[in-house]
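Okay, got some structures for you below.
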Structure P
Amino acid sequence: MKKAVKGLVIATSVIITLAVGGSIVLGGVIADKILHQNEGKDTSDNSLKQLELWEYDIDSFNNNYSGVEVSATASDGNVVPGTLFENGGEACVILVHGAGGDRVSIYPLAEQYLMRGYDVIAIDQRGCGANASDEVTFGINERLDVEAMVEYARVELGYGEVIVHGQSMGAQTTVIYAANVTPGEANAADAVICDSPVPGMELMLRLMFGESVENAYSPVTNYLIGTSKTFMKVFDHVDYDDADTIALASEIDIPVMIVLSERDEVCLPEYVQQVYDNISVEQRAIYYADSEHIEGVLDDPDAYMASVESFLSSVGVCNEA
């Protein structure tokens, strides 16, 4: 009997060890795929392909607007590159693009600001374009780059007013950024605009792993999230909870506007609405675009920008070209 019990204990221990070891290995593989999701991809070419899909004339933009390269260094030492387009205005808008592309993907939005006399800096997020970092952290570390560029625009370039406007994962970065700065400090924007923000790192990964809302909390999805979340937190020092856009919205103390794309199948409208609903700062606004993901500025640029400028005016941010 004792031998049987001993054998059972040994067998159980082996199974547990293999299970734990296997989970650690799997968690590491998933974590690496998430952090280096753009490895081997040409994000600059992806931007051009996206613009072509939108039938946007990038050659016309380049002919009409000439930018200069700028850069700022984040508090963790990362160098964030950007392109500055000058109009001689008092206000500068820092644009933060979404996943998989680079700063060029946000030029349709840049053009709308430039047409209205704003100066613009379009940056490359981490893991994209010419950014020095190869890790994508859903805005957790990327927000440090935004802080650096805001301070650069205000201190080095002398802008009296600075606005941050992000799209998709760039909007998630913008929410996380806004939740971590103090109004009045050099790295704090005067207002932020978040177009179709990714509602949270864990939530987005759940939807990806589960392939549907219904399976977002299935046993398999829970296991994949649990292993990768634990591994990334322990070994990469990146915590999914630090990119919970919905929760962090309540910590924003500067004026914020949300753009909700009503036909969005990427960042579902019900989750984007939750981001807005959780904002506690009094100076907030929401614009409902009858569009697919981040396409409001393409479908009806005049209405889109009218809502943006109305929001900025309401919070005392103006542009004098």
Structure Q
Amino acid sequence: MVYTPDIMTLKQHPVIFFALLLILSLFSFIFAMLTGSVCIPLQELSNLLSHTASPFYHSLIFDLRLPRAFAAFTAGALLSLAGVLMQVLLRNPLADPYVLGVSGGSALAALLSMLAGLGSFWLTGSAFLGALASIFLVFSFAHSQGGWTISRLLLTGIILASGWGALISFVLVIAPAERIHGMLFWLMGDLSYNRPVLPSFIILLLGLAGSLVISRQLNIMLWGDLQAGSLGVDSRKLRTIIFFLSSLLTAGAISLAGSIGFVGLVIPHLVRLLIGNDHRLLLPASALTGGSLLVIADTMARTILAPQQLPVGVLTALIGVPLFLYLLRRSH
């Protein structure tokens, strides 16, 4: 009989869960390397290790598929990690990394760089700077002499997101017809461009390390401000740290892959269901799960209609909507 650990076993023995996540991560990369418009035999992977693979397969894997899989994993991990933090910040399980309008500022800056005909390096830099500008505006407008509250922060983010949306629509209207396709793909999440992954990966490592440092305080925050204060946790200072951490993680993901929906919303829910609310485990588990699933989703997006490619954000939405509705129904 095959042993299949149930949910309670996973919560009681997180080592089993993390072992399964590492297997999932490995599988996602193997799946991404072997699958596409040209399928690669599994034997070729062992040939790569022994340096006997054909130059065609070597180039296909190391120049195209593996870098793209690494970018997808990084983007998925960034969004999942940001989703966990954003849901703690807003105390709302429906919060996602894009709720404060960070994606809108990033998207507008990226579309302007496309409109100007700039290369992928400038596209990535513009998207990141646009996200940082949006973060600064949200924090500045939400902050007042009496500090800021969750409701003021959320309302400021929603209003700013509406403004970015209007400007994005204006840019799409005035853009030349030959550039509309690329712009729309970027808005729906696209990993087909060769963008630098290292800056976003560094943000992921720093964001994960910073989140783990405050993970015990995040657990205490779940009990409410009054109990957190009695235990020596400065809720206002912690919220500021969470805001900037989650925003930077979101900026890194958007600059790398565009706007990819539902990953930062669904993955934290799914992982919480499997492993519980301890952020010392939830944060790294969400990063691994989100990264692995986005690699699989991106591989399917470039394979289903091959050689034509779908925006990965379309596929994550098609998968995320029914999955989220299922989780929502199960929670009630």
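We did not get these values from a lab; they are worked out from the coordinates using the rules stated. Being a predicted model, the structure only gives us computed values, none of them experimental. Cβ atoms are built from the backbone, for glycine too; each structure is taken alone.
Can you rank P, Q by mean count of other Cβ atoms within 10 Å over residues 247-254 and just name the one with the largest value? Please list the in-between numbers first.
Numbers: P: 19.4; Q: 29.4.
The structure with the largest value is Q.
From which structure (P, Q) was distance in nm of label points 7 Å out along Cα→Cβ at positions 55 and 263 calculated, if the value obtained is 3.4?
Working: P: 1.3; Q: 3.4.
Of the structures listed, the value fits Q.
When helix-only ellipticity at 222 nm (-39500 (n - 2.57) for each DSSP H run of 4 or more, over all residues; to 500) is computed for each of P, Q, which one produces -13000? Don't skip to the end; give the middle numbers.
Working: P: -13000; Q: -24500.
Working through the options, I get structure P.
Which of the displayed structures (P, Q) returns the greatest value of relative contact order in percent (Cα under 8 Å, 6 or more apart) on calculation?
Working: P: 16; Q: 32.
That would be structure Q.
Ok, one more. Ranked by Rg/Rh (Cα atoms, Kirkwood Rh), which of P, Q sits at the highest value?
On the way: P: 1.05; Q: 0.99.
Of structures P, Q, the maximum of Rg/Rh (Cα atoms, Kirkwood Rh) occurs in P.
Here is a follow-up. Thinking only about distance in nm of label points 7 Å out along Cα→Cβ at positions 151 and 183, which of P, Q has the largest value?
On the way: P: 2.1; Q: 3.8.
Sorting by distance in nm of label points 7 Å out along Cα→Cβ at positions 151 and 183 in descending order puts Q first.
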